[in-house]
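S.K.: Next up, some structures in structure tokens.
What follows draws every value from the coordinates through simple rules; no lab data is involved. Computed from a predicted model, the values in this text were never measured in an experiment. Cβ atoms are built from the backbone, for glycine too; each structure is taken alone.
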Structure 1
Amino acid sequence: MTMDVDALVIGGGIAGLQSALDLADQGFQVLLVERQPSIGGTMIALSKVFPTLDCASCITTPKMAAVAHHENITMFTYTEVESVRKEGDKFKVLVTRKPRYVDESKCTGCRVCEFSCPVDLPHEFEGNLGARKAIYVPFGTAIPQKAVLDLEHCILCGKCEKVCPAQAVDFLQEPEQVTVTARAIILATGFNLTPMGAKKEYHAEEYPNVINALQMERLLAPNGPYGRVLRPSDGKIPNNIAYIQCAGSRDKSLGVPYCSRVCCMYAIKQAMLLSGALPLADITIYYMDIRAFGKGYEQFFQTARAMGINFVKGKVARIEQMENGDLKLRVELMDETGAVSEPIHDLVVLSLGMVPGCDLQQIIPVETDQYGFVKSPQPKIDPTLTSLEGVFAAGTAISPKDIVDTIIEGSAAAAKAAVYLGAPAAVGGNGTGLKPRIEAAKLASEAA
């Protein structure tokens, strides 16, 4: 299968959605490729955003729906980009559409197959705190609202196939390779968190009551795995919660010496939400520095302090689990005393850092920095530029940043790509750059 488009957007998170919508609204034909079964990226899994505490889903879901229903956008989910090569002024991109083992054209998202499946598995969308079936719709607001079958864990009982009213289950589905010709590419490949087990002294992969910030987001979400905040080991309502800042950033031993920018703010946001959900709980944030850099962020920090959230300047050296599942921290205080304390908490949240979402060098020959983020030749003037003409980048593919900056860069990358592409055919362009617009302006001037 082959297809021609004006622009290819790689990544269906908030940056990719914004880029695709901005280009499509100008009349360009856009292909959006996302490796997960649904678009939405990390943002759709969040509870609220800082500093406004607006609902994250209320911001993301309309953009997801707009992309899905836009006449100029084609959407490939559950798809991997294999390679990109430049041929003249165009790009040849090989993508592989992974088999869902469900016919998307037939599936109605009724979830009858899911209800009949006897297999229970940890749900990745819920940070492995909830459960899903071997065949499942990714989450309630997923787009497309289509089931996907995890064949690796399927026991081939055939129940889903029997109960499907649309006869959409297809165990014989094969991967499909598509060759895409595009005139411009936007990289919006997002980020991953630093590994939970990177700091061995925290035992995060061993102790169930040590979780990461994205898992806490799901616990705080109204549609989360438990419906309220409970600690994973025994379902107890936590009374004493600790946040450990810089648990995956500003640490040369992890290969992540840079600051991930958002960790302080998302910890403060979650602490404020927890103080509302659990009014009697004590919440402590152990930090080295609070970096409240954005508009309204310092006021947000001060509001958290006024709410009674404890901020302790110190570095957590290790975590030990007690018999009842509580956690004892060894904290080296960063004050004039330099004392060591060993407080006990019943739930610990690690503020992990950001690393690139994928190894871009494996698929496209753009220059990256030593950490794997896209390197711009003009980072201060235009961070969306890349070393390859016609390829632009946005969001956390470039560097760690918050949602506001990510959306802005998504629009900036789309604007740069639109200038590079010139006027779309829908408005009289011929695909030769800016020339049609210049000629149109000249003709209008002569007519006047």
Structure 2
Amino acid sequence: MTGYERYEETNMPKKKQEDLNHVGPNSPMGKLMRQYWIPALLSSEIEPDGPPVRVKLLGEELIAFRTASGRIGLMDHRCPHRCASLFFGRNEEEGIRCVYHGWKYDPDGQCVDQPSEPPEYVFKPKVQATAYATCERAGLVWAFMGPKGEGLPELPNIEAAGLPEDEIQVWAALRECNWLQGLEGDIDTSHFGFLHIGSATEDQAAPGSSTLYAIKDRAPRYKVEDTSFGTTYGAYRPGDEGMNYWRIAHFLFPFWTMPPGSPMERQMIARAWVPMDDEHTMFYHISRVGSGPSRNRIAGRQIAGLGAEIERLPNTNDWYGRWRLACNRDNDYMMDRHVQSTESYTGILGGHVQDQMITESMGPIADRTRERLGSSDQMIIQTRRRILHALDEFLTDGTVPPGAADPKVYDRVRSGTLMLPLDADWVREIENIRRKLQTERQ
């Protein structure tokens, strides 16, 4: 069997695709994701006694609000009385009041007032809106949408999310496609040499730079491993004499990625691909200030097409109105064909916008039965298998998915770049770095 035939056999049946893509309350993947804490919105999006915000999360239409004392409510937007939307409600006196009949709910969803009912007919203790537990960390409001059972699980012990807020940068962006499409773009390293720096040449790159290695060899070899938290790849290509240049990245259950970019010793980054519904994703980026990639410069100049600030449209109140890019599919991402032919590979400005263009161009939900996979897709293949295996165990015998009950599996996991001797054991090297970081914390 040739190498090509080996990867050709990995195309996904339609049923397995549907299991991965659909995230509603009764879907297999929706049930698995509800075992985890999920970023729901930025903390800055809700103010004390401010207006509620529409939030779409795992196919559910919710509202979020913050009371005067700082408590956060995240609940079904429909009032349990007559299903009028609580988005139009009044955030007052530690609760949200429906403007239809004045019924009021505390942040836990408990009805606390029924002013339209005569006193002898009040039954507020029996009225409960669907509401979810929340907490705040790393500039995010997190939600737990699963069964509470014996109590809430701990938040994932993701390094970047545990830093003080003045040491990190956090931002969000709407992506108009299925969550897995976006995530898979983040664990595909070979596209960097084309989509982002396809027009760069060796003579433009600074000696010893990561960009130089990527330009000299745009077809890296791969090693892929299952891990306690998900999957890991090591993509390697020739580096300095007698060395290989490695890019190490991870998928972490249920929807986190850690891409490479900077040396592993200093990089702290985590990115969440949170499903709003089957066809929309809210992307959250968390990283330590100053630990981002330095790869975007060649010979001291910015690589054509990269380095642009992400421009967003003003937020609106509709379900998909938050954190939309100004360069989007409605305007072909502001693609400039002249720039594409003379300066940059795509004619599209900004690495994030380039990534967004690619994944959205596949359609709201990509038809993976049409794929022709190769060796550069090993991480994609292995990650799909890993998720499907965890999903099967979870649905068959209730096996808790990785990290849901043990947040320590994420402890000191880092992505990044490494220069290693040709005969080095890459898995042992990154484990040594992880143990060193864990020891230093103690």
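S.K.: Which one of 1, 2 has Cα extents along the principal axes in Å, for residues 149-220 alone, as calculated from the coordinates, equal to 59, 31, 22?
M.R.: On the way: 1: 49, 45, 25; 2: 59, 31, 22.
Corresponding structure: 2.
S.K.: Compare distance in nm of label points 7 Å out along Cα→Cβ at positions 13 and 61 across structures 1, 2 and report the one with the greatest value.
M.R.: Values: 1: 2.2; 2: 3.5.
Largest value of distance in nm of label points 7 Å out along Cα→Cβ at positions 13 and 61: 2.
S.K.: Say we calculate Kirkwood radius over Cα pairs in Å, for residues 317-412 alone for every structure; which of 1, 2 gives the highest result? Intermediate values should be presented prior to the final figure.
M.R.: Numbers: 1: 16.8; 2: 17.4.
Sorting by Kirkwood radius over Cα pairs in Å, for residues 317-412 alone in descending order puts 2 first.
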